[in-house]
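Read-outs throughout are calculated quantities, based only on the coordinates presented, and are distinct from any laboratory measurement. Bear in mind that the values here come from a model prediction, so they are computed numbers and not experimental data. Cβ atoms are built from the backbone, for glycine too; each structure is taken alone.
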Structure P
Amino acid sequence: MSSHAPTASTALLAVDTGGTFTDLVLLREGRIETLKVFSTPGDPAQAVLDGIAEILGADEPFALLHGSTVATNALLERRGSKVVLVTNRGFEDVIEIGRQNRPQLYALVGHRLPPLVERDDRLGIAGRLGPRGEVIEALDESELSGLTDLIVGKGAEAVAISLLHSYANPDHEEAVARAVEATGLPVSVSSRLVPEFREYERTSTTVVNAFVAPVMDRYLGRLSREAGADRVTIMGSNGGALPVERARREPVHTVLSGPAGGVVGALTWARRSGHEHVISFDMGGTSTDVSLCPGKPLRTREFEIAGQPTAIPVLDIHTVGAGGGSLARVDAGGALRVGPQSAGAQPGPICYGRGGSGVTVTDAHVWLGRLPADAFLGGGTALDREAIRRPLEAIAARLGTDVEEAAEGILEVADTAMERALRVISVERGYDPAEFAVVAFGGAGGLHVAELTHRLGAVKAIVPPDPGLLSAYGMLASPVSRETSRTVLLSTDDVETQSAIDATLTELERRARSEMLDEGADDADLTVELWVDARYVGQSFELRVPAHEWARHFHEAHEERYGHRREAAAVEAVTLRAMVTAPPPSVHVATLPSAGRAIASEPTPVTYLGERLGASRVWRHDLENGHEFVGPFVVQEYSGTTWVPPGWRVQVDAWGCLHLTPPA
């Protein structure tokens with residue numbers, strides 16, 4: 001990879017690696033080209049490199065933006081690296097003790113996933129800092145000099161360092177980091193990653209980073225070397241992009257890399273269509289990701305993956321194991337189950353003809369006619385409907401139904417799982433779905449969005465153009481950002497608090513801005529947001545509020561969240577944050593011409609609620625601004641298919657978005 005930044009004329013290529021397909025969106029001189037290729041789970045980089053070779057000309061300069069599930073899968077499948085954790089003596093078991101919350105509240109014998117570091121691989125050392133960063137006990141230099149041999153002797157592949165109160169004073173951690181440099185292993189230091197209090201979450205985050213660091217370093221290193229890009233940028237879990245060098249050092253920031261691009265893309269298209277309040281619904285081949293956006297993406301730091309808390313800023317995304325490749329089965333009690341097991345890219349659904357033998361959600365759609373067998377990937381690939389018959393008949397026999405009813409049952413079970421996810425992020429958090437539009441994308445999103453919109457009671461559904469490629473498109477629309485933070489624990493009952501907060505925020509902004517400039521950003525384009533995580537003195541949890549007049553904002557936020565405020569109580573500034581953002585590249589999207597001709601449709605048989613319907617189907621590229629039609633309809637396009645049930649009305653807007661509204 002060459003080091004120079006891309007010029008205005010350089011092509012931008014966004015690549016999203018999913019469980020079934022790898023999606024590529026190329027922005028070249030204001031025009032967008034798209035491509036889908038099968039993912040290569042055994043070597044995810046190969047599908048990316050194959051796609052680049054297919055969509056780009058030889059030696060054409062380009063910049064690569066990439067959303068990856070490599071870190072996510074390494075955590076979920078426990079295929080990361082052997083980590084040695086260095087911590088304070090007596091605190092080796094922090095990551096195992098955790099918090100008092102129980103995953104199974106009413107189980108007689110609860111089960112919790114084991115820590116990522118074995119007990120024998122946690123090294124406690126002398127030395128202790130106080131909560132203000134004061135030295136209580138000095139480090140033992142002779143002990144530090146022996147760490148390298150200990151770590152190498154344990155066969156470690158990565159090192160995590162997390163000492164008490166390092167957010168207030170990083171000197172001890174930095175001394176340990178220098179002592180273990182001779183190992184030549186990736187070293188994750190908590191005060192660099194998460195300079196914040198709460199040692200359990202800080203330690204867990206550091207261990208997660210170390211666990212996936214070697215895997216991600218190899219993966220991203222190969223892409224940097226072999227892709228031929230002028231610059232490689234990785235989608236971050238917080239909805240912003242980060243340079244590949246930082247992603248290799250801090251891969252924990254990529255654990256929600258792919259889904260984050262989808263949320264940004266969904267909100268971008270919804271705003272073009274006049275909607276600020278949306279629920280993003282991303283149904284891919286392996287899983288479904290949903291997120292609530294009440295005017296903007298919501299972020300959280302209370303995130304857990306594979307049983308491991310990670311105290312990093314992420315978009316608030318909820319995931320369930322239901323996708324187009326989810327496998328259907330009948331359990332021992334005779335109940336129909338769908339997912340979370342998936343056929344993935346290899347062998348994939350039965351209809352793909354790649355060796356799959358289990359009936360999937362995609363197979364059910366093909367059997368019922370909602371996904372026409374001759375329209376897959378824009379008609380370039382034919383699906384094998386007849387191959388589905390016998391496996392589907394076997395499920396129907398166990399259920400005591402006919403094959404059509406079994407296929408519809410598979411879809412209903414999948415819809416129920418996704419409905420629960422949608423309710424978790426909306427109704428259960430006090431939001432009325434009737435005030436939101438559901439934005440559907442992913443290869444299978446358009447096939448389910450009408451039913452889920454109806455169940456949820458949302459105002460309408462929106463299907464953007466190229467829905468199966470929207471996560472990759474979202475990367476083009478994502479800003480580059482850098483967030484810095486520091487725990488300070490300062491209270492309003494101290495007259496020097498505000499001056500200390502101002503000084504710390506200034507330093508955090510300076511550091512974030514400096515890192516952005518080092519990464520090639522233009523200072524004139526940068527915007528800054530300053531935040532304070534605050535609470536009443538004595539409380540255990542914080543609310544994030546703007547830094548300007550932060551105490552007043554906190555009282556208001558507390559009343560809004562909990563219904564009351566305590567004006568006379570002291571407010572504590574717990575953690576200060578600075579976010580510096582550079583704008584995304586300009587993406588020109590052409591509008592559609594006004595409808596001047598009738599819709600060119602053709603009949604297609606579809607089974608719906610047990611009846612064989614004479615539906616119509618239309619290619620999306622034949623639709624124009626202002627076209628309207630009423631279901632039953634199947635809208636076909638290269639990256640996805642949209643099913644419009646009977647009575648549902650579709651309107652096409654100037655941007656090419658489909659607006660689906662339920663029967664009156």
Structure Q
Amino acid sequence: MSRGQRGERSAAPVTVEGLPDAWYRDAVIYELHVRAFADSNGDGIGDFTGLSHKLDYLAELGITAIWLLPFYPSPLRDDGYDIAEYRTVNPDYGDIRAFKRFLAAAHERSLRVITELVVNHTSDQHPWFQRARRAPAGSPERDFYVWSDNADRYADARIIFQDFETSNWTWDPLAEQYFWHRFYSHQPDLNFANPAVEHAVLDVLDHWLDMGVDGLRLDAVPYLHEAEGTSCENLPATHETLKRVRAHMDRSYEGRMLLAEANQWPEDAAAYFGDGDECHMNFHFPVMPRLFMSLRLEHRTPIVDIMDQTPDPPEGGQWATFLRNHDELTLEMVTDEERDLMLRAYASDVEMRINLGIRRRLAPLLGNDRRKIELLNALLFSLPGTPVVYYGDEIGMGDNVYLGDRNGVRTPMQWSADRNAGFSAANPHRLYLPLITEQAYHYESVNVEAQASDPSSLLSWMRQLIALRTRHRVLGRGSIEFLEPENHHVLAFLRALEGEPTLLCVANLSRLAQQVDIDLRDHAGAVPVEAFSNNRFRPIEDRPYPLTLAPYGFFWFTLDVGLAGGDVGLPHLHGSWAEVLRRRAPLARAVAAWLPTRRWYAGKGATLRETVVEEAVPMGADVAILLVRTSYTEGDDHRYAVPVLHVDETRAGPIEQRHVGATIAHLDDGALIDAMVAE
């Protein structure tokens with residue numbers, strides 16, 4: 001997304017065609033650990049049955065996909081990423097039957113499920129490794145892992161966990177050789193130069209996709225292969241392996257997704273999309289610290305610069321973005337000067353630091369400042385990519401940096417002020433980790449129950465934000481054009497997608513109120529409609545558009561050309577009249593954009609979460625009744641019977657001139673209009 005590219009492509013929104021299975025581009029992903037979410041049997045550890053009981057909460061939150069951290073048998077020396085068996089469930093969390101019940105229940109609620117495929121390494125307790133260390137050197141069994149007679153091979157590879165490891169090699173007394181590991185010394189790396197390893201990994205992939213899993217996160221993919229004289233990262237052989245994995249998936253499964261974890265600079269990370277033939281999604285690690293950096297500096301440059309360096313994904317590809325997750329806030333992909341700034345600003349206590357990062361949750365990082373929390377979430381949800389929300393951040397959970405490793409951000413979910421925060425009926429001393437009891441974040445005050453019924457709570461606000469994100473398809477699939485107002489405290493950009501109204505996003509990164517003039521002359525005549533309230537602002541004219549923003553304030557505006565007397569911003573529904581009535585999902589999106597403009601619409605002031613066309617009843621050759629249900633972040637559903645009329649374009653124009661807003665959408669063979677105003 002370089003500065004030069006921006007100028008060339010900004011005028012033309014992205015066209016989305018022929019990608020019916022790219023569900024991940026419109027998703028909001030919720031990351032959780034099974035053991036941290038809900039305990040159903042009172043042993044102090046969360047499990048799949050408990051998680052299944054909480055699925056209604058996740059559905060009401062509005063997220064569309066659940067990313068499960070590793071739930072496989074493991075010594076749990078690295079939060080489950082040290083896997084001892086790939087094909088089953090850690091007995092602490094249940095069994096395969098419990099997982100299948102959870103998966104079915106999630107799918108019943110239209111929630112996708114993403115699991116982990118940790119392909120780079122295993123636990124040293126895995127049967128593969130135990131077999132390898134006992135097998136003769138050079139045997140197929142030994143060659144499942146990377147071995148050496150000395151520890152000076154691959155000397156150019158960096159040590160990633162500098163706080164814990166002094167070498168990437170560890171001596172095994174039974175094998176009488178060193179084994180290679182890019183992470184902890186109890187996590188030996190698999191040898192992907194051995195075709196049998198790739199075959200075994202594909203068998204694991206098939207096992208979970210056959211069960212119905214929707215996506216797989218590929219952990220630590222840059223490190224799959226090694227080569228002397230290189231950094232052992234991002235090697236061509238790694239990309240060849242991923243192409244074979246993707247081809248295998250595409251041959252056997254539809255609508256599934258691979259998500260790469262490649263903590264690299266944007267250009268290197270983008271390589272894991274391949275030419276659309278490697279991973280469907282890719283985490284954008286470098287953008288995350290720069291969101292915090294821009295907030296600290298009160299300046300938009302860090303965000304704009306990293307987005308300038310970000311290549312566009314190939315067709316069907318998508319970046320995944322996040323504010324916090326189960327690991328440290330990594331500062332690997334920043335300069336030394338930027339790292340020092342971040343550590344001074346957000347980790348003044350050395351206990352908050354680990355490896356090259358900061359082990360804190362979102363709310364404590366931001367001093368529990370609600371305005372900052374909302375602002376960074378608004379940026380996360382409006383910049384390109386699919387947003388990932390870490391469990392508990394939607395209620396502002398705290399952390400405990402004194403628990404060791406990164407366990408301080410992995411404590412039990414806080415459901416209520418009851419015993420053990422409603423997480424478990426166990427004796428508090430049996431909990432897998434202690435609850436957060438620091439005053440500002442104590443579970444008795446920061447919990448789901450306290451916030452669910454409070455319309456002013458962070459949880460209620462997050463529900464609104466997620467609803468707006470899923471409603472505005474442009475945020476998941478649209479192009480971005482950064483604007484350059486003179487006030488550097490203000491970040492402003494446009495998101496555009498063919499068939500959708502353009503969205504203007506403006507954010508004040510400063511602790512002080514700011515006034516800004518934005519050059520929107522290319523959109524003269526459009527009326528900005530504030531997304532959260534549906535309030536109309538004054539029309540854009542042929543001069544800079546003035547806005548005043550509160551400290552850490554932001555706006556999302558739909559630039560509605562139709563309100564100003566035209567219909568350029570109206571969606572185009574592909575297909576004939578009859579075909580449009582059959583395709584309920586795009587029809588519902590068009591109706592959702594049109595409903596709030598009607599005087600009789602009863603949802604004004606509420607945040608629309610979902611609009612569903614439950615039935616389209618033909619009443620004649622060109623007339624139909626749409627039975628529409630609207631759901632909101634708060635309150636009961638509403639139902640409407642909307643009479644619609646199909647007219648050709650020659651009739652649509654005069655009707656729209658006499659009855660502004662009557663046109664719902666354009667069709668391939670005419671227009672869809674409100675039958676109540678037709679003459």
For distance in nm of label points 7 Å out along Cα→Cβ at positions 228 and 524, which of P, Q scores largest? Q
Output the label of whichever structure in P, Q has the greatest value of mean projected area of the Cα convex hull in nm², for residues 204-499 alone. P
Hey, distance in nm of label points 7 Å out along Cα→Cβ at positions 148 and 532 derived from one of P, Q reads 4.6; which structure? P
Read-out mean count of other Cβ atoms within 10 Å over residues 156-163, computed value 14.0, structure in P, Q: Q
Assign the value 0.45, calculated as FRET efficiency 1/(1 + (r/R0)^6) of positions 212 and 300 (r between Cβ atoms, R0 = 41 Å, to 0.05), to the correct structure from P, Q. Q
Please state which of the structures P, Q yields 30.1 when mean projected area of the Cα convex hull in nm² is computed from it. Q
